[in-house]
Structure I
Amino acid sequence: MPIPRFMLDRTALLVVDLQEKLLPLIDGAAGVERRCVQLIRGCAALGVRIAATEQYPAGLGPSVAAIRDALPAGTPLESKLKFSACVEGVRRRLGEWGTTHVLVCGIETHICVCQTALDLLDAGFVVGVAADAVGSRSAADHAIALRRLEQAAAVPLTVEMALFDLVREAGTDRFKALLPLIKDPPRN
């Protein structure tokens, strides 16, 4: 079986449901938010396509300010009621972009992130889950979800692993664009 590698021209980032009323309840919320911002900014600097979702924003509020500020202008933001972020608008964009690999970050690991990753895997995508950029209210739910996703063939990554996998080598303009985010990651 070939080892999944994430390539700039085939990869998209999907940011799942980092919203005002839910994020504060997440175990390690500040770290999850900080790592999501780092991944979004890194992907934006590398030209990786980004889409984002909000679960029932009328009830859970909009995405938190740090996420809204990090998303590049014009980033598609889909409202949804399904737990999976694999909704029609997201699927359509992934197809239009020629995406074969999807990196996923957001909340909650055991619900929306898990169902999203499983739906993407079912649809034939290679899926990477940034384990340090996803979270749940319960550490146990988070840990079991990551195990389930790995067993289902999702690739476990950290934010830095994902970004360096996309860049591949030092000394390039792309590598230099990432250095500030690696040396001084965003703080909340």
Structure II
Amino acid sequence: MRTAAKWVAGKRHLRSAERGFTLVETMVSMFVLTVGLLSLLGVMGMAMARTEGAQQLAISKQLANEALESILTARETANVQWSLIQNTGAGGIFLSGFNPIYQPGADGIIDTADDAAAGYQTLILPGPDGIYGTADDQVLPLSNYQRQVQIAQANDNLGNPIAGLRAVTITIQYFPPGFKVAQNYVMTTFVSAYR
């Protein structure tokens, strides 16, 4: 009898171990799995948006450097007098406010009045083959970007003007895809009259 009682008790224990999951447990686990997968999809979407934003930020940095090099070129070549390396409102040649990204005009200096006639600047990216200069290259118009070059007299810590030194602030504004708010990249530096 004792062996039969042990056998019945063991069988009961086996039945309770083989019961499986209830419908409620299954539904809860599916809900948790769904929430996890949706969160993962959201993170992947944000990562893709950040990747696109990184490319636009890199382009913005290049456009800001290009404007600064244009100012330095104007100073270095002495084609433009130091007094003209200012915004148009201060008697200089550089346009005020945000302007489209145009090719440099006949003077070869970016963000001056003759640039509009040269047309929009474009960026050429390699196509699917990854090689520049082939037929599948992609042309990216920079019409989504605007540039503002602000040139002001530099002052010392007491507010007195420093002769021969200008403060330059270059702002690149762009709209990332899917966003209605503009993003700005700002570069600030000083330019001296002396070469």
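Volume of the Cα convex hull per residue in Å³ was computed and gave 286; which structure, I, II, did it come from?
II
Thinking only about distance in nm of label points 7 Å out along Cα→Cβ at positions 64 and 96, which of I, II has the largest value?
Biggest value here belongs to I.
Assign the value 57, 27, 24, calculated as Cα extents along the principal axes in Å, for residues 88-175 alone, to the correct structure from I, II.
It was calculated from structure II.
For which of the structures I, II does the calculation of distance in nm of label points 7 Å out along Cα→Cβ at positions 48 and 168 return 3.9? Numbers along the way, then the final one.
On the way: I: 1.5; II: 3.9.
Corresponding structure: II.
Taking FRET efficiency 1/(1 + (r/R0)^6) of positions 24 and 104 (r between Cβ atoms, R0 = 35 Å, to 0.05) as the quantity of interest, name the structure among I, II where it is greatest.
Details: I: 0.95; II: 0.00.
Between I, II, the highest calculated value is found for I.
Quick check on the output: 29 is relative contact order in percent (Cα under 8 Å, 6 or more apart), derived from one of I, II. Which one produced it?
Clearly, the read-out refers to I.
Each value in this text was obtained by applying a stated rule to the coordinates, not by laboratory testing. Predicted model only: the values in this text are computed from it and were never measured. Cβ atoms are built from the backbone, for glycine too; each structure is taken alone.
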